[in-house]
Structure P
Amino acid sequence: MIKMNLELEKLKKKQFQVIPLRTEKVIKNIPIDTKSLIELLVKKVKGDKGEKSKFLLDIDKYKDEIWSRFFNLNKSIFRKKNFDFKYLIYTDCFSVSILFLHKSQTEKNKKINEKKKIGRQDKRKLKKGKTPEEKMKMKQDKKKKVEEQKNKKKLERLKQKEEFKKLSKEEKKKITETKRRAKLLEKQQRDEENLRKQEEFNKLPSAERERIKKEEELKIELEKRSQQDEFPYLEDLTELQTEELQKTNWVVNDPGKIRLLKMLSKDGKVFTYTNRQRMRETKRLIYQKKLQNYRQKNRILDIEKELGGYNSKSCKMEEFKKYVIKKNETNGKLFEKYEAKIFRQLKWYTYINTQRSEANLIKKIKEVFGEDCKIIMGDWSVPKQMKNFISTPMIGLKRRLAQAFDIFNLDEYKTSKLNHKTEEENENLYLWVKNRNYEEPDIKKINKVEPDKIKINKVEPDKIKINKVEPNNVETSNHKKEQNKKYLFKKIHSILTYKMENNRLGCINRDLNSVYNMKKLVNYWFTNKERPINYTRKKEKENNVQSYK
């Protein structure tokens, strides 16, 4: 990685960030638990162990007493239905996040904490009255023991292999034969056990047999589901899952950058959630502008610009040293400025607005498609940030929706490319669009020309060249030349054109065409358990092979 970075630095190309660095200087959230409260706020009495040591010896026992000293735990903010306060908060001195634990997990958490406590006590007993050198030696001895055990196992395996190699052919045959017989015996025993179980099962009443069968099927189903990915593909679903999905109110969704969600139900209802709507609800651009103005007003940007001449990605020691020295200089000036309340305040407001926006989105989806709907989402994703596009949520939004709905993936191969009716390739719409960079020429300046500045070039008749121009390429007027500059022939990505049944050209929204295709794929999968030929990669491969031949 470092060698590659050095070569890129020589070529003056974009480099990797080999050494991870924190660039943001805004104050972050810190965790405050029971131990940190004891260490910071409980005073130690001189010449006496006092309360501090008593609390530290058994934190779990006294945690409620310690927290109630500094916080009013009877307030409603610390009480939540089916949840217990975890005795842990996060704060950046502006906002506070209180952590809760579900009551079903409290017992499990207590057992884990008890085991940790016993482990800590055992460690203390071992280390009691020992010097730091002795403690270090204990650690090293422990590591050595683990390594020795691993090496022993390796040596044993190697010895067995070497001994087997030394044996004659007849002896090797005998060993393999005994192993084979042992396996056969095991199999025979298993078969006998299964027969015995089957006989016992057949003796049971029919109601009991059906109950046992259902339990076994459910176990197998749960095992299969546990092996699935976070968002399983439609093709990877079990038979029971596909049956359930077919019966429910399923919805297809095409994710994107401009329209984050384009949803279509099997009944034909359409729902759109755009990035513009999200930015308006979260007030992202308003807050960005406020912060930018504050940085300019307080000359923060001028200090940050000083780092522009240094390379933070450099793998040359001297170059990186220069950057670190300059970084420390600027940090000394900037840390104080970034302590301002506005940075943490707007960060908190953005978080609240995002939570509210996502909650409203889920509410709206439930209103349109119903609370029991299941979402089949296209697997499109961007590996890195696209140029000229503001960052948009991808997997984060998908996981937020997964908290309210069951989500499955669908391979959206050729869903945008092919028309949902004709199954022929769509083409993008091209339009003449006004050129934003075009500047209108000043007519007064063009018309006013001083006679002294006019130059007349004398050309000998023999040197005159006459260029033959085809009539189609002739530009008849200066107005046409101006038009070529003033307007651009631009591709409209979101609008597709296709030939309709009456041989006329029709237009359709790209995302809408995609969701109609996805709906078709899902319905086809339910009936045939495969994709249509035009939407498979196999057909693409076959066409490539034929063209090559």
Structure Q
Amino acid sequence: MIFQFHPYFVLLAISTLATLSVFVITRQRSAPGSFALSGMLLGMFIWSFSYALTWAFVPLVQKTLWLKIMYLGVVMVPGLLLIFTLQITHREHLITFRNISLLTIEPVGMTIIVWFMPHLVFTSIDPIVENGYYLMEGLRGTWFWVNIAYSYIVLSISLVLLGISYRNANSFFKRQYIMILLGSIIPFIFSIYTQTRKTALNEIDFAPVSFGISSIVYAYAILRHQFMDLIPVARGRLIENMSDGVLVLDVQGRIVDINPAMENFLEAPPASFLGKNVSAALNIWNDSTEHLLTGLDTRTELRLPNKTARYLDLRVTPLYDADQHLSGRLIIFRDVTDRKEVEKDLRHAMDRLQTQLIEIGLLQSQLREQAIRDALTNLFNRRYLDETLERELARAARDVYPLCIVMMDIDHFKDVNDTYSHEAGDLVLKTLAKTITDQSRQGDFTCRYGGEEFVLVMPNISLEVARDRAHSLHHAISTMFAPFGKYVLNITVSMGISIFPAHGETRDELLRTADKALYAAKNAGRNQVCVYKDVELRKEYP
């Protein structure tokens, strides 16, 4: 197997690891909806992991295989999100065998088509090389759009149901619903953004990249907002069987109820604290309890004494009767040692992600620079000239000023290569490039047009001034020396000048007239400057 270290693979790998971490966290939950959420996170993991490998593998057959595997995750996510939404919004009556069967028709059909009739999803898949990386290029078929439509419809239904539940929820559950909405809508937005802009397989799909962000949002909801922890069940399951410690106080602060899990946090049997003031329990870890027993919802963290790196999350919730009079307090103790470890790991993952994003940004800048620079002379290349000259001509036409082009060619450059070696020729080219750059104005730019041909573009300059500057540059080049071993190399150049708009109003016309002027200088004996005229080429000798 042949791998390539594409920048997108790094970004997708980080997203995959974040999704897998939150999947592990979710698997530890047993609340309604946890199984569907775990399944959805597993689908997101398969999706982003397989998609990452399509960028990492070089052979097309392996890229295609992982593209097919990726669709196992693609078809899982929308349906499981809808099932998860129905469960947490208390619409379990809609989760029937009939509805589940209808919901799975498209995913099952899509999976069969992807594996056995892939041409219906992608009409063509071909290997290409782009910026040194082996990529896939293909056209999207009918069933690709069928799956997109199905996924968007199911996702939209889920988001609408979450929005309705958010509007009707109390303040506590509003915080949970907003986190779920945020985590669910991020990939949706990135998917829409990708599908409206992406035209080929060799372009990045941002939806799998965003799974890491969504997973972190889900992890924050689980660990920070008790998402999937507070469940409306009977007192026996809520109090007796829960792993969190629970104290129920009356209005005087006396303990009227305590669950067995408190034994993990206290130094005595829980039943021995019944009827005592809560300070008898809380003073074990905190000298003062007054700030915890106000009329407000209070939350703090405590460290257990004589325990290595074990932390408790303590939350005090006031209880009110029907007349809104304070009737007691509910105190919940939770061991958050694992959560703090996960938070630390997530912070490290975010730091690594930020570092990778910076490195990818720098790499992209370098790639953009390399794409428009000549590797030998560090001058701009012909591609940059074609793109930039169009803009400069448009600006010159808009602001009504001339633009001059000087096309140069080294005289008898082949003799330099044949006599002194190609290494000597490279030295001459680099020395010439430096000389032209040093002689140019700020705002001018020089491009290596061909092997020994160069083009100097001078905006906002008259023909007379441009001709004088060309003569000055011609003289500087003729007196230029390039030491090479025991030899001192000297060259001459021929130059052709044309000016916008007199000699051409388009890029091609202007380059063509400058080229004609250059060849007139060559035919007249080389080592001279010629200016293109509308009717004829008038030779000017230095």
Structure R
Amino acid sequence: MRYERAAFRILVGLLIVALFVSLLIFQRLEDIVDNDLFHFANLSSQHEHDKVNDPFLLEPHLYPRLPHLPPFPTIENEHLLINQTLYENRPTITGIAAILYHHFHALHESNRNISKQLTSTPKSGGIKKREEEATIVRDAYFHLVEENLRMFENVYRGRSIFTVRDDDSVFISVASYREHLLGETLMSAFGQAARPDRLFLGVIVNNCFGSDDDFPCTGTAEVVGKDKNGLDILQSVDGKPDANHIETFCANVTFQKYCDAGQVRVLYLHEVDAVGPAVARYYASKLWGGETYFMQIDSHIRFAKKWDQLYIEDLKLTSSFPKSVLSTYPGGFINLKQEPPYKPGTRLCKCRIRVDEDFLPRVELLGTSKENATRPSQTPFMGAGFFFVKAEFLVDVPFDPYLPWLFMGEEVGLSIRAYTSGYNLYAPRKNLVGHQYRPLKFGNPHFWDIWGKFFHRPQLMDKLSPTTHDRLKVMMAYPEFSQISNGSNDQRVPSNHSVTELSNYGLGAVRTRDDYLKFAKIDLEKQTCGRLKWCIDGTKE
């Protein structure tokens, strides 16, 4: 009995100790929770403060930010971002970039394999063999577009990927092919803008990076001096990679903040995977992130003071705004005045149709806007190297990934698609950008030259480009393809590649093909372009 009482007292004592320890632990946990809640409240308050001070935190599609360096960066959680973009209606710029990088990698491997295959094959064999080799290259490209890009295109077809912001922000699409002036172009764009904080760039850097042992760099442009006009004198250097001018721009103490803020979005592409400016501009358009305006330029451009503010004012003054496009061929560097009074804007009032350009209309300059014009006046043509438009254009006239190897014909294709989609085309009143025009003697590399070298077939481009020429001709109902032609034996049947998804990248439904051809005075039967006095005189508002 005595032992039972002792055991009972010991048990009670242990319970009291346990209760006391529990109280101490509970008090400590309460202190920890209180401190954590206070810390969390502070963090939440700071996050809300950050959101107020950085409005782009309210745009989740801008995060995670797309790395602008190094070339071909590792994208963390790329598969998750791709799935969210393709299957969950949660697109992000970085998710879209991951889709495009996946395509770039597949394209690079395909091109390397084909190059090795053609290297081991004798070059002789005649026209039939050359066509068979071109078919291998052609089929591979279109297969990869179908495999890697078609689903993405279908998911967001007919709607804006991101909500268009109403803050007068500007997105600039820049397709750069081995460009030594890219850094200067970016510096001029930000340095001369009235609101550089509202400026965003999507840049395709198509360089020789010196990382492919099978294809060493050739024809790298190196600046060796200045001419009498202050323009660069170049020499062509072999065995040296192209400079990465994104790195140069982002290392500049004046402009680094724009890179750090995510205002420079970049995709890198090997030079041997370049298939022409039309597809490069397709890639660049996918870096748009909801900005109010979309601007497309070449990568060798200089800007005048407050160019962004002035182009926005011009666009809003057009009689068909917001269905308006400002476009022209800018004047050369030496003709650009970067401070007011600015020179009158140039006008695209002419075209030519030539046999050596496969009878596709070549757009040309003719005339300038009136010195005292109170609003822009219409033209019938767009220039691919400069246009400025509301961002809804990307839905109405989506860029076409099925236009590889295209150079001549890109601009008339854009013009007729925009016009039939209800857009009026205008020349800017003032010349606010300058373009470096380059005769062949400049020695700048071209994508078609590299393709001939890489695939060991110098005339390969001549076999590839008719596919996309035919795509434009089918869209424009050239007589040789027209279903309403005279039914003669001269009528041709386009290849499958020429018409793939053409209904999604063709003419609009607001105006007709004939409306545009009459407006632009283009006669496809006679293969002529008429004189456009109304355009030259600037009488049509």
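Have a look at P, Q, R and say which one yields 17, 30, 25, 18, 9, 1 for P(r) over Cα pairs in 20 Å bins from 0, in percent, as calculated. Mind dumping the intermediate values first?
On the way: P: 11, 27, 38, 18, 5, 1, 0; Q: 17, 30, 25, 18, 9, 1; R: 19, 50, 19, 5, 4, 2, 0.
Working through the options, I get structure Q.
Of structures P, Q, R, which gives 25.0 when mean count of other Cβ atoms within 10 Å over residues 381-388 is computed from the coordinates?
Numbers: P: 7.6; Q: 15.8; R: 25.0.
The read-out was computed on structure R.
Every read-out reported here was derived from the displayed coordinates using simple, explicitly stated rules and does not represent laboratory data. None of these values were measured; they are calculated from a predicted model. Cβ atoms are built from the backbone, for glycine too; each structure is taken alone.
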